[in-house]
Structures are given as C-alpha cells and as structure tokens.
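Multiple structures are listed underneath, in structure tokens.
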Structure I
Amino acid sequence: MEPIGPLETSKEAPVVDSHFESRSENRLARWAIVLFVCIGIWLIPPPAGITPKSWHLLAIFVATITGSIVRPVPGGAMVLIGVAALALTGTLPIEQALAGYADPIVWLVLAAFFMSRGMIKTGLGRRIAFVFIRAIGRHSLGLGYALVSTDMLLAMFIPSNGARAGGIIFPVAKSLSEAYESRPGETANRLGAFLMTLIYQCDVIICAMFLTGQASNVLISKFAQQVTGIELTYARWALAGAVPGLISLLVVPLVLYRVFPPEMKHTPAAARFAADELKRMGRTSRGEKLMLIVFALVASLWMTTALHGINYAAVALFGICVLLLSGVLNWQDVVSERGAWDVFIWYGGLVRMAEALGETGITKRFAEAAASFTVGWKWWLALGLLLLVYFYAHYGFASITAHATAMYVPFLVVILAAGAPPYLAVLSLAYFSNLDASLTHFGTTPAPIYFGAGYVKQRTWWTLGLLVSLITIPIWVIFGFAWWKLLKLW
C-alpha cells in the first residue's frame, strides 16, 4: 500500500468533527429529556399517603423508561444507571436494588439465549428451515409459509426474535431472493419484498403466541402476576394464543399475497436450493442431534410444569448444563453472547424497579384515579377503547420492552378498574404488546434487519403494517375472546 501524503490544512472544520459534534449535541438533548423527567417528578410534592422515597422511586423509574425510549445510551446501560441511582440516592438499599438479578425469570431468559446460541452454532436452525422449504417451498406463498413455520417452531424454545428471525431466517430468505435475481431496487418485487414483509409480519404474530416468543413476554407475565396474581405459565400462554395465532398465521400471508404479490409465483428452484443445501450440510451432526434432544426435553418440561413442579429457570439451566457438558457449547460461547448479558442487565433492573413500584401503592392510586374516567362505561367498551389506544401507541416506541414496561401496568389497572374480567385484561394486553410491533420498521428487533435489507420502502412498510393490524386485532378479539371463553378463562 502506498503511503498517504500529508493532510492539507484548512480553516474549515473537518466534516467528521461536525458530525461528532452533532452526535454529541443529540446525546446531550436526550440526556436533558431524561433529567427533566426525573427532576420534574422528583420535585413535585408526593400525594397524600405516598412516602417521599416511593415518589423518588417513581421519578427514577419513569426517567429510566424515558431513557430506554430516547436512548442517550443503550437500553441496558440506561437500566444499570437507574439501578445505581436507586442505591446512591437511598431510595432502595443496595441489596434490594440488585435483587432483580436473583429473580428466576431473569435467569430463564439468560439461559434461553444461550440455547439459541447452540441452535445457531450447530446449524440446526438452518437445517429445519431447509427441510420446510424442500417440503412446501415450490410456490412463493409456500416458501413464505416454510420460513414462517421454521420461526414458529424455534419460538417454542428461543426467546430472541432477533436470533430467530434475524440470525437464522433472514440469511436464508435473502439468499433465496437473490437466487431469483431479486435485489433491492428494480427487481425487489420479484420475490424479496414479499418475503421480507411476510416473514416480519408473521414473526410479530409468533412473538405473541409463546411465552418464549420474544424476550419481553416473561417480563409482561411478571407484571401480570404482580397486579392480578394471575400466573401466565408457558403452557397457559401457548394454549391461549394457539387458536388466534394460527388463524392469524393462515390469514395474514394470504392477504399479503393478494395485496402485495411477488412477481415470481412459482419457485421450484427454492426447493432444489434447499435440497442442495441439505446435501451440502451432510448428515445430522452429533451437535445437532444433542441440540434437538435438549430442545425437545426443555420444551416438554416447560409445557408440563404443572405435573412435575420444576421451575422454568431450573429447566433452562439444566438444558445449558447438558449443552456445556456435551461440548455443544463451550464457556467462550457463553461469555461472548453479548445479547444475553445485555438482556440480563436490563431485565434484572426493570423487574426489581417495577416490583418495588407496585409495593409503594402508587399503581393502586393510579387505578383509583383513572377509574373516574370510565365511570358508567360498560367494561367491554372501556376495554375496547383502551386496547386500541395501547396498540397504536406503539408508533411512539422502538421496542416491545419499552412499550410494555411503560404502559402495561397502568393500562391493566385502568381496564380492571372498569370492571373487565382479569384474565381477559391480562391476556389481551399481553398479546397486543407483541402484535402492535407490526406497525413500523422499528417496532421490534428484527424490524430494522428486514426493512434495512432495502427491498421495501418505508411508506409501503407502514401501510402494510397498518393493514395487518386491521386484520390481527379483529382476529384476536373475536376468535381469541371466544377461545378464552371456551377455556373458561373468563
């Protein structure tokens, strides 16, 4: 390489400096919003019956959630700062501020992320995708169903929709699109635009169907139990979501195929491509077989907790131990799984903050005050309106976690105050917390991945997202409510 000559001097500031200054100013503005929220609430005199420490806890909690939305720093760092603020201000003793990291739910999510690492490392996830494609991928709609079926199967086990849809499904979908000469730009509508839209919109539905559909569902179940005492177990969540979820997965692809069809209707080469890839992968490896055994064992134990009484987290940790002892995973795999540790930090902090806030009585006071706005309303009318407000409020959120943490508990207590059946309120808000991510290109982790592929314009993405919401909301309300009634949940 030839040496680079001396830089020319100029009176004007380099572009990189102005860019850096712009980013710094942007970060300062975001921090200003967070501090304004925290100090503003902190300085307001607490209502009668609420202690100053409880009010300060509310200020730090709301500021942490605000920071998770505007993101002056990554979400995990924001929560860690919030936890530190609780201890430094004396709002909570240090052992209580850190107590969330001992919660079994936090360890369940951590362990499940490690298992998803094993699924990707061994190649089992790709093999499952190619098996589905080989079987039903000879038509573009069937190809979409094959990839969605893979996502659904993995969601029973992998709580990271980023790892599933982004790490396993997306590379396969992109390769298939390019195999048909479909790339961003003039050839996008040949196949790629349809697949990217279909897979993402169905992934959002799959997120709603399982407790392990995406990382925040376990947190949502924790909120529901704290407010109502209702425990959304793995089996209960999956059973309640099965009928409306499967109907949605059947209808949404058909509608998208009708209103946003690919130019390539028949894709026999996709099945051949999958067959060739399976041949290239060879026979199922020892690691894949062990991963499949652990997958089946852990999922079975999660679904039968009522029979054996073993905690979900203990089952997940057992699965990790088997993978470590068998050599499917090594310790380097565990310590280098950045996504898992990031979730561990913000999960543990938020779990404890939300739990401590519930103990203050503030949420109860909020419910009592909010109930006055729905006095005289039929409970079903209040439920319907509040669910719509909750759903479309996701336009303002860049993650399911931030939305659910900020709004799930307040909306739940208001709906309950209006007289809605507890199970109906808990389940509808839990599922809507996932389904609303269909709206934008930043609604949940895989959204930027699929939109960022460049196949679909933002206006089209948002229009199709709104269309899908007009399909999924009636399906989950009509068929979901009827199914839950049949299950005698309300």
Structure II
Amino acid sequence: MTQIPENKVSPRDSKLHGKHFDCVIIGAGMAGLASGIRLGLAGKESIILERHNASGGLNSFYSIDGHKYDVGLHALTNYVPKGTKGSPLTKLLRQLRIPYDALELSPQLQSKIHFPSCQLIFNNDFSYFESQVAEQFPNEIDGFCRLVETIKNYDAFSLNAPSTSTREILKQYFKNPLLESMLLCPTMYYGSSTENDMDFSQFVIMFRSLFLEGFARPLNGVRTIIKALQDKYRSLGGTRKMRCGVAKIICDEQRAQKLLLDDGSEITANKIISTAGYTETLRLCNNDKNQELENNIGKLTFTETITLFKEQPKNLGWEDTIIFFNDSDHFRYEAPSSNLVDPQSGVICLPNNYAYPNEENLEYGILRITALAHTHKWFTLDETSYQEAKQHWYTILQKTALSILPSLNESQAEFASRTIAKDMFTPRTVHKFTGHINGAIYGCPNKIKDGRTHLDNLFIAGTDQGFLGIIGAMLSGISMTNLHCLQSKE
C-alpha cells in the first residue's frame, strides 16, 4: 500500500483522483506547454502536471527581496525578424497559433567569442560574422564558407540520423584548430550534453540558431514567453496543475496504466508526454527493464552568478550582449575534476544590451556569469559549507568577468560598491527545481530522438529528446505531440 506523504490530501479529497485524460504532460516547461497547446488545438483533453510553483522549467524566473531574476534565458536563439519565412521561430509560432508580437522580442546589439589571441564579434547579420572570420582567419575562409553551405543543407532534425563527431567533421574544413575551438565554445555552451565534442546534428542546429539566425530577448525576460504560452494553453481549456508532481507511473509489460501523484491520487491517460528527462522518467516506472540505461545520465552542469548594479552596462563601456570566453587557444568542455567550478571558460551575459523599443531598458544593470561546475561535489556540502562555497566562487567568477570586460580602472571591491543585489545558482539549485539528475541542464548524452520509451504510450519530449534551447524545447514538444498523439487512431 502506498504511503501518502504527510501534509498531503488523501485521494478521496483530490479533485483529480480517478480522472481520465487524452494526454498527461509531465512538466510545465517550454516543451510541456507547447505540447499542451498542440493538444488543445486538436481538441484533446490534457493536463500539465508541475511539481513546483512556477512554469518554465530550465527557463524560469523568481524574486528575492523585490528583485526579479531570470534563470536559463540568456537569449532566445533562432531569432528572425517578423515575417521571415521558413525559420524555426516562424514555424513554431504557426503551430502554436501565437502571434509573433506576443513574444515582444528585441534583437541583440552584438556578441563576442573571446579567446586570448583572437576575438570574433557577431550580431544578427550573418554576413558580418563571415567578414570577421575572413579578417581573423584569411586562410580558413574558403573552408568556413563550405562548412556553412553544408550546415544550410543538412537535415539536422532527422530522427534516424546516426551520431557523428563534430570535431572530426570540422577537421575536414579547417587546418587551424583555433577556429574550430572558437566555433565550438558557443555552440557547446548553449547546447551540448557531452564532454569535449557534440553530435554534428546538434552542432548544425546550434550554429544555425546562434549565427545564421540570432539572439533576441523580451524586455521583461522569460516571463513574457511563459505568459504567452500559458495564456494560449488556458484559452484552449487546458488544465495546468502546479505543486502536483508524478510520484510513480504504474505500468505493465507494454503500457502505462495510471499515474500516482504526489498527493496520493491516481489518474489515467491514453498517452503520456514526459519532459522530466529520460532516465528520470524511467525511474518513475514500476519495472526494472531499463537498468542498463542508468549510464545515460548527464554529467555536465553549471553554476551562474547574477549581479544587479546601479549603472547601465553601456555607461561602463560594456557594449556586448553575450561574451563566450576561454582562457587559452584550446577549448576544453568538461566537468571540472576537482574544483567546484571551472572559471577557465564560460559565458558572460548582459541582458541590458538588446535594442529594446523606445530606448527602454531594465531598471538595473545585470551581469550574469555562467561556468561549468563539478557534477557531484555541490551535493555533498553541508549548508554552511555550501553557502561559503557559493560566496567563494561568486568572487572568483566576478573577477574573471571583470578581467574580460573593458576595464573600469577600479578594483573588484570598488565594483562591488555598485552592487544592489546578487544571487547564484548551482547544480543543487537546478536539481531542486527541475529534478534533473546531477542538475544536468542539457540532460542525457544519448538523446532519444524519436521520443519513444519501452512503453507504447509513454513518450519523451524536451531536453532529452534532443532539441535544446527555448525554441528547440518548444519544437520538441510540438513534434513529439504531433508524431505520437495526433497521428495515431487512438
């Protein structure tokens, strides 16, 4: 007999107990919300179950002492201007029947790949980035142009494409390993779940989204995107149940029979779309057929510091939107082996530096610094040690960023006097609010491209299906729902 957790209602008190749905969606992130909208547009009755009190999953927001913080969203990638045909952004908005203007997108000013011996600047005009490569790597521009043509013509969304090493393919186009490293730094930081390499299909998706398309952001951050999705789902009659997670999926040899919720109630569904992660979802099932998949667990995770300060960044001479940095000409992308954080590479994000309409801007300057984190050590610290470690690594990452940003001719302590508020999240934070094992933001290394599991009516969408980023997550929710829930007779 299942023990009902303390302070939870009994099944007889739950309004959900005994209800049946066409589809249950686990997780109210971007993929889950997009899946729910597609089901609603098709007239299917669905419910989105979310264990926490805020939607967005890996891309959400929170407030401390009246200050608002985004997590996840540095930029909405795949940005194209309104009316652009054939782009992922245009296609998904058409699939969701959400107007372009609802996202309130403003394009980036400019971003940068910063290595010690070279810098490449880019914006949302790809020809400018191409000119930068030609200027910095004149002997490699022909190979770069051939690579771009390959990327434009590559079917990166094929569900049956074999995994191919990006590093091996790039060696066919470049003789200078520095250019290879400089292209891998941003594409890996924004979309690789594997160490020191990535599947070429994923590289193609990320290259297109970062360079051939571009970056944008709503003035009010990720909450604008979440609101647009929630409003659409609600308008279609969809049910979104917050603070209500799935404790177990009861199944036989072939199908999921019912879902046991955290409050002890039970519901049933024809189909289940889980955005909780592949291994995380399989662990909910009451059979042990998938123990061999336990090695498909993500180990790449991150820390991020967020600092609010008095000035607008441009007034300090900080004009870049996003800076991808590395402290040597060889780029390593791997979990640190001993330290809690690896400050040798990372991402600096300045959310103020977008071309917001009417010269509006955020109330405070914002500096976000992301770096690779140790997979396990953050979870072993007691609370006192944990807070001390956060403060220690906050200081180091702040120093790292200030050494890359244009100099203010002042010490770190002097810059700290400009600070209004600060926070830092760690792998522990990511695990707490997403349930991802190890706090692995990009999930499992071996993606489940067709979304299928060992059960006929349980499917994976989101990060572990393989389409990453905000646009990728929504496309994953759409494509898996179209494929598994809207093309069958059931």
Structure III
Amino acid sequence: MNKVRFLFLIQLFHAFYNLSIAQSAYFSNYFGTTTTDAGRAITQLSNGSIYVAGYSAVGLNSTYDATVCKLARNGSVVWTKFYGDSLNNYALSMNQTKDGKLIICGETEVSVFDKDAFAAKIDTDGTIIWYKQFGNFQNQTFRYIEATTDGGYIACGSTTDNSNVNDIYYLKLDSLGNQQWTGTIGGSYNDVGTAIHQLADGGYILTGDSNSNNASNYDVEVTRLDSAGGAIWDFAFGDTLTNGSQGILPLADGSFISYGETDPAPNQPFNFFMEKIDATGTSIFRKTFGGLVSDALFSLIQDASGNFYFTGYSNSYHPGPIDMVFGKTDSAANLLWVQTFGDSSIDIGYQIIAAKDSGFYLFGNGYHNGDDDFLLVYAQDTLAGVGIAESLTQPKNIQTWPNPTKNSLQIVFNKTMNSPVKFTLYSLQGNLMFETSATCNGMSYNLQFPNDLSNGMYVLHAETNLATYYSKICIQK
C-alpha cells in the first residue's frame, strides 16, 4: 500500500460551521518503525493489554509485512512482531478468539499480479498458532474477521471473478482455520465486502460496497445469511450518488446500523452517514451529517444507553489537513459532538473500542515527523459543550468526461490554464494510486491513466501554483 495522502482535501470550502467540542485526549501516541506504518485494528484483553494490527514497510526491498504490536494501558509499546516474506503482506482486521488468543486477517501477495486472502491465529506473545491462505489464480482479500460461537471464524472481503471484477466474498472457517463453506455476491461491476457479524440466531449480517446495483455510482449492499451462508435477504441502500460502506453494527433489538460515507450532492466531499435497518432489511431511518469539507465514518460502537461513538477522518472540524475524528450521536444518530486529534498533516482513525476501565481507544495512523506512523488516542466522554465557528476553504471543481472511464479522461478547468499541473489519483481509502505532472495550455487537458488500475471509485486531485481542484472518478473497464 502507498502512503496516505489526502492532500486534495486540504483546500476545499470557505464557510462557517457550528459544532460542539469534546474533551482533549488523555494521551495521543505516535509509534512505529522508521518506515511507513499503517494501523487498521485494535483490541484489548481483560487484563488491560492492548493489541494493534496493521502493516509496515520493513520487508525485503521495502515491501510491507503484517504487523502486530502489544501495548500497555498507557499506550507504550511492549513488543512488535512482523509477519511476511519477500512480497507484500497486509493485516487489515483483528479480533479476539474464544480461548483468549488473537485472530488476524488480510491479504498476501503470491506474485506481483496475484494476491490471496489469509487468516492467522496467534497467541498473546505474537507466536503463530496456525496460518492459512485462501485463493487461486484470481485475487482474494479479507477485510474483516471475527470468532463464531462454535469456536471457528467468519471472514469477508473480495474475490475477482471470471470478468476480472470484484465480488463480495465470505468464508466460514473451523477452529483450525480450515474452510467449511464459502459464498460470493456480485454482478457485472465492482463489489467488495467490508464487514460480517454472527447474529444471535446463528446466521450472519454481511455488508459491502456494490457498483453492480448502480453502475454510475456505489451503493451499500446488506445481506442477511442463514447459518450455512445462504442468503435470506439482500438489499442495496443508497441513492443516485456514491455511498460507501465501512461496516454494520448489530443492535440488541435485532436491527442494524449501517455506516460509512456518502455524497451529499454531486461532486461534493463526503459526509458521515448512519442508517438503521430492521431485521427484515427495511430502512428505519438514514442520517447524514458532517461539515462542509470531507468526513468519513470508519468504525462505530454503542454504549449501554444506546448512544453511538465513532471514529474515522474529517477536515470539516479543523482547518487544514485531515484529522482523526472522535464523535458521539444519540440513539437516533443525531450528532451530539465531534472532536479531532492529530498532528499537522494526515491522521485517520480506523477503529474505536471501549476501554476496559473507562473511556475509549481510537487507533489508526498519521503522518508524523517525516513518515506514516501508527496512532493511538485514549479519550473520554466528558462533553463541555461549547459552540465555535470554523473557517473552511472553498472548493474548486473540475469537469471530467467520460465518467465512468476506462483509462482516458478529458479534464475541463473553470478558467484558462497556462501553468504546470500536478495530477494525483487516490483511492477512497486515501491510498496514492497514480501521479503525474503536465503543462496545461487552455481550459482542457486529456489525462491518461495506467492500464493496471482496478475498477472502482477514485478521487482526482489537480494542483497548480495558485489553486487546487478535485473530482471523483469511476474506473470501469
């Protein structure tokens, strides 16, 4: 994976937004190697020990290894273990097992053009108990894994089909990591699973991003499965704009909260969204909220009173670069307050958990002292509740066509250009996918993308010495 560079979000809207600010962090700790580190998952054991997972560029030829760190309650590093070979290996999810160990999953490169999903059980000292890969000549990845009541595991992610587009991919494992059953969901376009959870009846709730229901944009797809992996119902949730799934939270009343990011209007930055869905797949309510710049909700938990706490990223609530965000809503998804944490560059929260004693741990990564590091924040809910006005930056959009496109894009600026322009393409997760520079004369420019870009949604950033422009791009081959 490439470094997170959401620079296209730094220079957007000029307006005012009222918000309530939560308390300061009890601590905020950057840590990692001297290379790139990307944090993705966190869990805390009953003894207070904290474990985090992600990946670090410590492999041969600066490839990525899956990384697990053990931390003390105060966030200090006890040990760090790396798992990998001569190619790239990414840990993308981690949870506790039924016997007090840890289960991690992600993706591993088999060759430069082929990757497999992997799952591994490790003990609390970081020693591998078992390791399994799942794949064939196509690409597979696991985005999420958790333990099931029978001592096994359920995982989800994506697999490429015979048309070389992604399908949602889910797989049930036994206690030793052996495959028991698997399934896929997908259509003619790109579909990716983001989370799956076992339910009280032994079935599962599965969610992901689907481009197959709406070829011009993405919807959130939610599927309820029986205990053998068969679909009970399957629905797409969204509108004519882009909607991104980051997860789904089962609630005590049998309903679910789907969450992620959504377009508030065409060619506008993302807002947070939360949607409550009943046990039959019917939407109860959908709330979108956020500021005037870009906001994405990556992880959500609920307390005993029914309130929700979340993390992700935002630059609506702090002028300048993207910050890790910590927010609270009531049980109806009405925003109560937002707080941001971070350094002077890019900071993103990928998971939030309730601490064993009190408060919350937020984990992700941030650019700090010259490279990307893991970032752990410990904070509490002690809202003081003051309102302030933030000055935000006005966006400068560009028109692009055709969109969707295969690999060529005509870009039309809002004025005549006669200067160098740096073009940068990012995935919706903030990974740098492509960059080039060109001298543009006139109001339009034809930009060629590399042929190896995967189908999906991207954000194009165009920067001159006077202004920054952006546009959302759909690659569909």
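What to note about this one:
- semi-axes √(5λ) of the Cα gyration tensor in Å, for residues 361-448 alone from the coordinates reads 37, 19, 14; which among I, II, III: III
- Source structure of the calculated read-out (distance in nm of label points 7 Å out along Cα→Cβ at positions 57 and 73, 1.5) within I, II, III: II.
- Computed -8500 for helix-only ellipticity at 222 nm (-39500 (n - 2.57) for each DSSP H run of 4 or more, over all residues; to 500) - originating structure among I, II, III: II
- Sorting I, II, III by distance in nm of label points 7 Å out along Cα→Cβ at positions 401 and 425 from high to low puts I first, with the largest value.
- Computing mean projected area of the Cα convex hull in nm² across structures I, II, III gives 23.6 for structure II.
Every read-out reported here was derived from the displayed coordinates using simple, explicitly stated rules and does not represent laboratory data. Every value quoted in this text rests on a predicted model; they were computed, and no experiment measured them. Cβ atoms are built from the backbone, for glycine too; each structure is taken alone.
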